[in-house]
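Structures for review follow.
Since every read-out is calculated from the coordinates, none of them should be taken as a lab result. This one's a predicted model, so the numbers in the text were calculated from it and none came from an experiment. Cβ atoms are built from the backbone, for glycine too; each structure is taken alone.
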Structure I
Amino acid sequence: MLFHVNKRRKPDLALGIDVGASQIKAVLIRRQQDTFELLEYAAHALPATPAKAYQGPEFAAELQKTVDTLKTSERRAYVTISCSSAMVCQAEFPPVPIEEIKSALKLNSAGYLRRDFSSYYLDAFELRKGSQDPRTKAKGSAKPVDAAKTKDATNTKDKEDKPKDKDGAKTIILVGGANKEEVDACREALTTAKIKPQAIELAAVSVINAFHFSHPEIKDDVVVLVDIGARMTSVNFLQGGRPLITRIMHFGGAQISEYIGQVLMLKPQEAEEEKRKMSSPVQELVKTAISPLAREIRSSIDFFERQNDLHVQRIYACGGSASSPPALEILGEAVGTPVECWNAVESLDVSQFNGGTRRVLSLGPSLAAAVGVAVARLS
């Protein structure tokens, strides 16, 4: 499920796998009392032009290569995906039990979400009970959404994320999910790679859990968490660890690299290298390429603040592109608000890596989803 509340005894060890568009990332995290220790990690690049998403023996082989680099026999994994069909949205319901809401979405998703999601695995999480004030202080974190096990609904591209219910009479539900074909293909590839998926959830939810884990001190402040992947970016408005609005857009670091390659007539790998170097001429190209993302973030903030009478205090970014200070500076200038890099690994004990600490910390922003899907089961 996407936002599963696990009432069973928490495990002491969790393997988190993030299946992205350009890389597979994995982390093995152990909990010892109040300490969360990163035991192993891996980041494995996928072929530049994969076949259909998650399908074929080649993809299963890439998954197996990733976990084989970890020094562990653990193969039970919690998996997070950022597939092209991923959706998150809000919906209004009468104040009824969450299980009844899930059943209603399964039977008639179009009636509640204005689109037919019968071909999706969907799940729902209660953001606000019907009798609660919309601006009541939120507590806790969003729980994982297992797109593989439940069948309830989601989407994210409209401006209907803000419920129109002003008096709090209706229950506000966050709905998330992904196309069954994509999820089933991913699950089959995992099984072929001898990995036992315990849950499959959306990366947009995993990064929320990782952020809440690393920033428990943020209570009433409204922050924006931007996860910039290779081809997908999620924009999450959070208060007290809970999502208020989540948007997903089909834009990421790959589009920036492709633009650099087109203008400078470079091969994909050469364009990536130029983006990493970020020379002054390349920075000018990045300003142009990143403008669609900046406009989406700015318009989302303006819409959110108008509709909720709340002010966004800070913007954090994770994902591969967040590792580049110049890229975040350019994005912040375009948005009109500074964008800070958030490193999910900094909340973990990485002392065992000794001389390798710098490398694992440098990968931290891109490991956020993998960390989130793991710590949600340990905390």
Structure II
Amino acid sequence: MEPEAPRAWPARDAGSRVCRALPRATQFYFAPGRVNLMGDHIDYLGGVVLPMSLRSGTILAAAPGAPGVGLRVQALDVGETADLTAADLTRPLGDWRRRLVALLSALGLAPEAVPWEVAVSGTLAGGGLSSSASFALVFARWLMHLGVVPALPPWALGVRLQRLEAEHAGVACGLMDPLAIDLGEAGAALRLDCRGQAGEAIPLNFDEAVFALVPSGVARQLADGGYNRVRGRLAEALQAEGFPPDAIPPAEAIVRRPPLRHVQSEQARVFAACEALRAGDADAFGALMNASHRSLAEDYGVSVPALDHLTATARALPGVFGARLTGAGFGGWALVLCARDGWPEVRGTLARAGFPGGVLAEPGGRPRSLALEEGRYGQDP
């Protein structure tokens, strides 16, 4: 019988894959993905955002490597295995080997100095759930857990990962993704102030409502230039209306251009969403989700027809409070807030409408080691 991950593990499908690929593994490590409940495209302006880590994520299994071999990685989700070297830094932007060697370099390591074999897999396919930051953090925090590099606080590590994403993936992203994961809390969302470098856990106080994620069927690729183009339009709008290039226009300011309308109104929605979450007011939170999607689609231009159709279909269903795209847009997943007992029917109706694969969005905590006895033989804890 092939080894499987225990039922209690997060990202269990990925856990089973790494257990089968590397049955002699002695260490297992998990990094969650994240969903942004409210506040898209404002983190790179130092805004306050409201993400939540996920039980979906990335799992790494590790075993001591062969003598004379450095870091060997089985990247199971792309079907590739590589013995990493410094030469991988010359690979194209976005290549997983380039990104991983760049991460090692940022931590002061050469791949030849990490004598381990690793199998890695995730459950974040489709785009919008921060698979890139999850991949980087599962390696970074595992290496720090090993003690081969000093542990860095989340904000310091987040800045390094943000720089790596720009230099080695070609995406000028903000700080939200790595911090939403590295500061994740079980049972709570995270009010994250990207300028003030402060995070506050806000419990999910909806007694009878749940968040769910539904794939649009359109795979999202940020490195194709769409993300950087909308950032360029935002920079032009800020300059044209006389605002600083790295800050959201004040709430009282009059703005005219659509990108500025989005970032200004989205920040206000984050503040209102935090209050709705604290109060357990699903109706108010859902209305904010719907307004956010309209703003992202009409003012910021990052939605696609499939996401618009998916969210409109969801909103029309009984028991649905709100629906919006989540993450950077351009495809990927939609976030739905619906009545807890209505989710099975909502999931089935959306599947029949052409959007199968919906899952509940449950908080996943932060990166952590998984117990060996839970994983090596596939036994329950």
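Some notes on this structure:
- With distance in nm of label points 7 Å out along Cα→Cβ at positions 102 and 302 derived as 1.9, matching label from I, II: II
- Which entry (I, II) yields the derived value 3.6 for distance in nm of label points 7 Å out along Cα→Cβ at positions 46 and 62: II
- Structure with the greatest value (metric mean count of other Cβ atoms within 10 Å over residues 246-253, set I, II): I
- Here FRET efficiency 1/(1 + (r/R0)^6) of positions 22 and 254 (r between Cβ atoms, R0 = 35 Å, to 0.05) was derived from just one of the structures I, II, and that gives 0.05; the source is II.
- Among I, II, structure where mean projected area of the Cα convex hull in nm², for residues 94-309 alone as derived comes to 14.3: I
- Structure with the greatest value (metric relative contact order in percent (Cα under 8 Å, 6 or more apart), set I, II): II
- When distance in nm of label points 7 Å out along Cα→Cβ at positions 174 and 278 is computed across structures I, II, the figure 2.0 traces back to II.
- Highest-scoring label, criterion being distance in nm of label points 7 Å out along Cα→Cβ at positions 54 and 182, among I, II: II
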